[in-house]
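Heads up, there are several structures right after this.
Since every read-out is calculated from the coordinates, none of them should be taken as a lab result. A quick note: this is a predicted structure, and the numbers were derived from the prediction, not measured. Cβ atoms are built from the backbone, for glycine too; each structure is taken alone.
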Structure P
Amino acid sequence: MMTGLSKKNVRRNTIAGCLFIAPSFIGFILFSLFPLILTIVLSFSQWDLVSGLKGIKLIGFGNYVELFKDPVFYESLKNNILFAIWSLPALLILGLFGAILINDYVFSKQLFKTVYFLPYISSGVAVATVWKVVFQPTYGPVNEFLRSLGMVNPPKWLADPKWALFTITLMFIWQNIGYYMLVYITGLQSIPKDLYEAADIDGAGKWQKIRYLTIPLVSPTTFFLFITGIISSFKIFDAIQILTKGGPGTSSSVLVHYLYKVSFEFYKIGYGSTMAIILFLVVVIITILQWRGQKKWVNY
């Protein structure tokens, strides 16, 4: 009798569990797994979107061959790598030392956390629009200030191929620094205070404690932020679209923006899907390399 009841309860619990996970599982299939499979299929096909599903024509590796001959693709990939190289170290270093200052030396910590975190939760389109006005080459506040200091020909910023990507990088750093600081503060607060007290007894100075205690003990946080930062830097789109649309020329074109342009302006969905697969593989390879290398510098 007990066996029958237990089997009935197990069956009931199994059904209840399946019902609970069903929305998430269905959402994963519809919005993650199915688009991924469709993207892989479309990367081996030629499709202009407006011709319907009947217009899909399989062409094998034709899109991949064309992609690896495309100079704009290489320019976009180079810009993405430069963007990551410029933004990530700055975010990690400024985020850590900003977190140390707020955690150790600042009163009203909650106020400062909120102020620095506001740009991160603000609309990316709104932030980009403000920066477009601020860095306007003729009447923008930044160039007006530089002229007041005696600079005759200040940079044209977003209108200059040499400065456009760098300006967008500055905006990305400013918008995301609050998030990095907040995550680092959480990591700092998890470090046992006994370690710092022991370091004080041994006569360690502030910089010695930061170098030999703080930085190694927040290395798991640094690793997490590094991985997510790589992914974020390769996903940047809204700032590029609002500020420069990939220009001047291709000086600020990145992979996601070029993918969007090819797919939804030129209607080359198959070619855009190929680029999406390559972007996915690049991020996966970088992540795998970091996972393998973390054993040498991450302390758990």
Structure Q
Amino acid sequence: MESQITFVDSQTLTPKPDVTTGRVLLSSRELPWDGVYIEQGENEGFTPDNVTVPQHYFAMNTGPALEWEWKDGNSFKTHRYETGDLWVNPAGVPFSHRISGHNQFVLLTLDPTKLSDLLPDQPLLERQVFRRQHQAQDRHLQTLMQALLVEAELGGSNGRLYADTLTTALATHFINHYGIDSPVDFTGLQGLQPIDRQRLSVLIDYIEAHLTADLSLADLALQAGLSKFHFSRLFKQTIGLTPHQYLLKRRIERAAPLLKQGDLAIVQVAHEFGFADQAHFTRVFKQVKGLTPKRFLAQGL
């Protein structure tokens, strides 16, 4: 049985038929499901290099624990994936993997257009940016994927409405738990070339993974494969903020929930998110939130 998942080159956006998931044991290929596809399979190693999938892509380890290497910038990092652990990769975000030896998996793809179809009361969904998640231990997502897999195994015996209900639940969970807190307003996105859209998706993911690092413009331009000038202009045109402004904004948005937990003092949170001192943190916090950290805490926002 052939996989229905298409891997494409992240630079040219052309299909790479040589990249395959392996031996597919079960899939929803023959079922009239709209916008969602699931398959169960196994292989003796999986080493895709600089590829992407046009859909939101979920991979769950269903076999014994394994070492899963993934490329972060110019180097590889390794995570140990236990049974049930997931890799969540938003549509269009490039990735490179190194998985050696026998492994078993369940893969699911979700068409991005399906999100707005299923949840039409959220008109900004098409502008939503999602984060990649490594080694996700997400029981809710596991359960929904397993339920869809069982339904595929039964030949869709519960009907399309049942599959749509599970898909809606999965899409809602994905939006609520893997969306960036404040959707980026991609006002200039429609005029961009596909490769530039891919590059910006990579950069958003990279910034999220390195929020506390001392990132430079050269670092970010290198990740995007652009000159510093071209990168800065493209980012500001599309996001509406300079890279530095966006980085500070995201740091504050991630720091705010940590402040509310009350486990760390303001100065500790400031240092945790890469601010030089509490005064700098307070100044930026007020610019982003409209009030100081102390007033934020006092008002219980």
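The maximum of mean projected area of the Cα convex hull in nm² over structures P, Q, that is, the highest value, falls on P.
When helix-only ellipticity at 222 nm (-39500 (n - 2.57) for each DSSP H run of 4 or more, over all residues; to 500) is computed for each of P, Q, the one that comes out at -22500 is P.
Please state which of the structures P, Q yields 0.15 when FRET efficiency 1/(1 + (r/R0)^6) of positions 51 and 139 (r between Cβ atoms, R0 = 35 Å, to 0.05) is computed from it. Traced to structure P.
Which structure, out of P, Q, was relative contact order in percent (Cα under 8 Å, 6 or more apart) calculated from, if the result is 28? This value belongs to structure P.
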